[in-house]
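Okay, got some structures for you below.
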Structure P
Amino acid sequence: MNVIIVGAGQVGSSIAGDLADAHDVIVIDRDADRVEELNYSLDVLGVTGDGTTMDTLEEAGIGEADMVIASTDNDETNIVISSTAKAVSDAFTIARVKDTEYLRTWERSDRAFGVDFMVCTNLLAATSIARTLSLPAARDNSLFADGLVEMAEFEVDGESPVANQTVAEADRFESLTFVAVLRNGSVEIARGETAITPGDRVVVIGSPESVREFAESVAPEESMGDTEEVVVVGGSEIGYHVARLLEDRAFRPRLIERDEERARDLAELLPNTVVMESDATNVEFLEREHIGDADVVVSTLDSDEKNLLVSLLADRMGVERTIAIIDTPEYVNLFETVGIDIGVSPRSVVAEEISRFTLEGNTEKVAFVESDKAEVLEIEIDDDSVLTGRPIHESIADLPNGVVVGALVRDGSFIAPRGDTIVETGDRVVVFTAMDVADDVTARI
């Protein structure tokens, strides 16, 4: 597939890196130095120029493009790029935007602006946070197979009932599969004898009900209930959407916003949220409002450094879990190391969403684990699959090391895969795989 990516920032570069091995990728950016850097670091063709102009698009080969991804940091620019590309080609167009108003307009009109698919960075990030908050102790989670399958990642502390057990001992759930243990930056495929030690992160795949049961087993003290208290710091677009989505899930969050006019507007928009006008770095205010008693503090301020500061203050005051927006993806691991429980990079979230539209064959959805170390894939099985008509224990031997079949859906029903389970044509399997063998796995399955 010929893919043109306009915008070589963090999102565009991430998408280019994901696609370069399997597709012909052309990256357009105004910054000649950035284009040259990508030419050397990735197997892509770089074009220096303005992606909104016909001359630049033609130089990039718009006539032969199968897909155009507009990923600059300007909403209007991305819409113009998509509209221009659609006017002169049959390419599938994807536009990244931050303003949800553009998304609402696009959703009300088929292919408005000449955009085939629109990705809203702020809404995706907020949805990711709200989804994680809905699952006790989860660091990350994704749904597959129309919500019948869930993948989730949990951190195991020293007080957890599963700490210092083997996977076989911890595996007490009928519809759950342990797929990996993350330890010191490495990914280990979960085997029955694999030990779960404090500080490890465990990745499981199963039915949503079994994943929730496991969540409550991992951290019984964090079991979500109607009294769960969440404080959102910052009335940004992301902060607003987090609070709104939590209201939809029957939470009654509190939100701290420094700007008086913005706080007033949010109070009107969020009827089930207590909006407080104050500076969230004011320790006296935080103590007076008993922020330390909150179960979770979500920081969505306009800079990584402020979000780090608020999270560290909240942690020091006794908050159980801190979640922070981190705009620079490279900072996520660093900030989590120094004290943030969960760092969410909007740029990484949107890059993952866009990348799923380039999946080949029968692959329907992908989620990344540890950013770039592993993938979870949803694949529809056809007659040519190595899994078809064979027990899983037999067919898995024909796949690379580092692959686990985590779940199977047949005729709308969840099936927990076991060694003797026979996969049939038309089944949808959810597979965990190490990143370095993912392409080989998708080709064979």
Structure Q
Amino acid sequence: MSAIQVGPLREPWESRLLVPGDKSISHRALMLAAMSDGPCRLSDLSQGKDAESTLRCLKLMGVSARRDRADLLLSGWGNRWQEPDRVLDCGNSGTSMRLLTGILAGCPGLCVLSGDASLRKRPMGRVLEPLLEMGARVRGRQGNRLAPLVVEGTELQGIYHQLKVASAQVKSCILLAGLKAGGTTVLEEPQQSRDHTERMLSHLGVRITRDENRLHLSPAERIPAFDCRVPGDVSSAAFLVTAALISPGSRVIIDEVGLNPTRTAYLDLLRQMGARITTRVTRTELGEPVGSIEALGSELVGINVPESEIPGAIDELPILAVAASQAKGTTLVRGASELRVKESDRIHSTVTELRKLGAEVDELEDGFAVHGPTPLKGAAVECHHDHRLEMSLAVAGLVARGKTRIQGTGWAAISFPSFWQSFPGPWQEL
């Protein structure tokens, strides 16, 4: 990994651009295409390393995939399912590991899933516990808590399961396992998490219904072939939106971006802070609303983030802390302990690194409090092997006086490979 030096933005920034394909949707589109009974054409997939990890694993399970210019033509395994002859390497992708474990629990054969050092430290018991209730033969290290995971496919039974934490990955793992289970699978969430899996399944004809925070899924004999143009990743857009908001006189328009309401809580929170943001839906894709976001430089005020909004904004909380450092008053985030088990302990790492830049931030057990506005000063900071922290610190560097040196960079490629090419401020690799 290298280091990148960022300089302050000297004049207003104006741009109209696209962001890469949504990472969450790309994972799910690849997996459902693999389970389908015909060839699928997937356009504008995420080019990040996480989606590559999913595709690499699927190929080892018998999926045929070839490039046709910018599209991926993928043939589902149908009767060509094969037991992989090596470990399925999920890289740094928790989504790959957790969702594939749900799929594999009902497929014949033995599979081992592993990943990099960071992924092997992240909690997996939350998916293994409900799978074991369904009759799955799964196990992991340290009492089924950590990867590598061993999955021996078997017949599954539908269950009723109450999620302890609102988690789209855990929910999706159980739903994908439930597709091959006997009987109905019922899931209850404490709060609604992102719903890409439910939308896609419903669009593809799977019987799935929602009653408040309770989902009912019927098993599916088949997944039909489909084509999909993946919308832009709204989580990637968050960094460019925030860059415009905290840079007076700036304006950015991001087109063809996903506007799923369970993913746009961050935009709603920014609006509560006084941000001038408008969105417009122009089409739908696999049940997902797609459109544009416009953001203008704004005077922000601190807010108390409602705990009910945390699941829908969990990935954007580090960049929210950057925005809050430039807002008048205190921004309080509680109920976000899930941040401690991401690619880094995002509560501690975000607080630690923003303090180096001069931000006034208090670390809380389940969140943080940011007091602003605070003038930031360039300093040497670390990104803790975390793609979202790397990009958040880069945006902070736009409003810091002097040079900001971000050490250990390169992780942005996990989700936003073209981030530095889209970055509005001066930067150089060291």
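Upon calculation of relative contact order in percent (Cα under 8 Å, 6 or more apart) from the atomic coordinates, which of the structures P, Q produces 11?
Going label by label, the one that fits is P.
Quick check: 21.1, 62 is what I get for Rg and Dmax of the Cα atoms in Å, calculated from one of P, Q. Which structure matches?
Q
When you work out FRET efficiency 1/(1 + (r/R0)^6) of positions 351 and 391 (r between Cβ atoms, R0 = 25 Å, to 0.05) for each of the structures P, Q, which one comes out largest?
Comparing P, Q, the top value of FRET efficiency 1/(1 + (r/R0)^6) of positions 351 and 391 (r between Cβ atoms, R0 = 25 Å, to 0.05) belongs to Q.
For which of P, Q does distance in nm of label points 7 Å out along Cα→Cβ at positions 175 and 199, calculated from the coordinates, equal 3.6?
Of the options listed, only P reproduces it.
Hey, FRET efficiency 1/(1 + (r/R0)^6) of positions 143 and 247 (r between Cβ atoms, R0 = 35 Å, to 0.05) derived from one of P, Q reads 0.10; which structure?
Q
Quick one: Rg/Rh (Cα atoms, Kirkwood Rh), for residues 7-126 alone came out at 0.95 when computed from one of P, Q, so which one is it?
Working through the options, I get structure P.
Every number here is computed from the coordinates shown, using simple stated rules; none is lab data. Since this is a predicted model, take the numbers as computed values, not measurements. Cβ atoms are built from the backbone, for glycine too; each structure is taken alone.
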